[in-house]
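As structure tokens, here come the structures.
Nothing in this text is a laboratory measurement; each read-out follows from the coordinates by a stated rule. Remember, predicted model here, so these are calculated numbers, not experimental data. Cβ atoms are built from the backbone, for glycine too; each structure is taken alone.
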Structure I
Amino acid sequence: MQASSIEGTNRRGHLITEHRNPRSEELDRMSVMEVLELINDEDSAVPGAVRKILPKIAEFVEHVAASFRSGGRLIYIGAGTSGRLGVLDASECPPTFSVPPDLVRGVIAGGAPALTRSIEGAEDFPEKGADSLNELELSSRDCVLGIATGATTPFVLGALAYARKVGATTGFLVCTSEDIVHGHADIIIPVVVGPEVVTGSTRMKAGTATKLILNMITTTTMVQINKTYGNLMVDLKALNTKLWDRGARIISEVARLTYEDAFDLLKQADGEVKTALVMAQRGWSAEESRRRLGDHDGSLRRVLESED
């Protein structure tokens, strides 16, 4: 791409994420403590900005939950920090909620190498974003969340256009005003955190807001599809020492058993905490407990409170 073409497509001065922050204009004159206090002050505004767009997040979560129930997936797609945060959130879902690794996917421009180093130019081609989703065999049952704090990343815009063509539900998480990105996705999630302490460094407030929102999306969706009991992470399978211990402690607390008895029950349930809890509370075998959970869409609460 020629320099003149780049200038024509990437004039980003209108973007909030590219504005200078008046509070940090003398940043290089500040003491260490003054810089830290300024960053902390700026970061403190992020949760309030997120709260303002909770209805938008809720709308997207409802679609993701419906997608999961119908056999669909959630796919995050972004470049740079945005892409890395999507991959991070997706990678945490299997160990936290015992879901298949392909239920929530993170796609980053430049592929796996871009997770640890910058891949210059990887984000500049919309067709590569579309190709990434095509490789995942995107379908109308899936949900796609494009993440681009400045809302102009060609890789993400190309992916969203492809996803809409396929019929997938699309969301667009940006850190600029909604009117700039109108029409790019079914649901726009515009979290406006203002200019960064270091101009254009969207790994800061914009990155923090992105992390908060992605946590909200997956956690709330998992609650909706019965992956928790109260605030307990019950839909986990013990695969290492830490998880065996955590599972036994959850069973001990909920079923009011000694740690040793809870651990033994967890072993009988092949490391499945939900199954072990049904066994403890209802006196059924592991096989029957799994069947009852399946009959109630995996809801531990409904199984424990059922009259049969």
Structure II
Amino acid sequence: MLDHLTTEAANPASTDLDSLSPLEIVRLINAEDSQVAAAVGAEGAAIAKAIEVIADRMRRGGRLVYFGAGTSGRLGVLDAAECPPTFNTPHGQVVGIIAGGYAALLRAVEGAEDSPALAIEDLKNIDLGPLDVAVGIATSGRTPYVIGGLEYARAAGAFTIALSCNHGAEIAAKADLAITPVVGPEVVSGSTRLKAGTATKMVLNMLSTGAMVQLGKTFGNLMVDLQPTNHKLVIRSRRIVSLSTGLDMNEAKEALDRCNGEVKTAIVAELLSVSPAEARQLLHEADGHVGHVVRRDSATTNGAPTNGVTSTALS
């Protein structure tokens, strides 16, 4: 049943893999990985549509729910876990589910991926509903756990997305939208943690990041909704305020202190010369979009745009 899957096929470029030197292995894997970005790029329209739907559902109180088995499930859990510290998402707004539960993150749970009923149980446990977006991830495109989950999610009224890496994937027919970056045979035949895993990670990065940008989680390319939960992020918060407003780092710290550490509030208060309370109200009226507040004020006053940080790199 796996013979028709390109991810299971023998890769002619790596038939002599076990006779290669370490450097030759590196060069081979690197050459194969270079094909991944193009495969993901070919799915750009579908990914963009997914971002639009995810952002719309989230504005109305919905969630982004990833589910899958093995590597696919692990990557979904990883992307979900990164959203709160990066974008200050509320707990449970982005959910990652792996077949077999969190124990499966570290070791395989026998038979979990073969159970459609287990996926249904997992999605029922989070009360999946009509406002949610359910992303079933299966590089093979045929994992029973994901098939069962997509069928249940669709019946529950959720918008369903099938993410796989093989043409003609069975899960594509079970979803409202299919994203299918076809990366070809792996360097190690069938080891989909390689190119297929990389493609999956790239797509998930785009889905969550794109949706969060649409929801106003960035100003230019700065992550203005981050949680300053450690020293690095505290310093980053000051740098973001500094880069956005022209304040030096000490002044940025003072601005953040006046605004209870709220990066967005500090930026708006400084750029528009308003109080923290007024800045919060303006942000509320603009659904949290700093850029909308600033550009609206700029248009009203015929002033020049105040944010010139679109090529800033933070570390």
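Below are the figures for this structure:
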| item | result |
| --- | --- |
| Structure from which 5.0 was derived, distance in nm of label points 7 Å out along Cα→Cβ at positions 46 and 278, options I, II | II |
| Of the structures I, II, the one that 5.4 was derived from, the read-out being distance in nm of label points 7 Å out along Cα→Cβ at positions 126 and 262 | I |
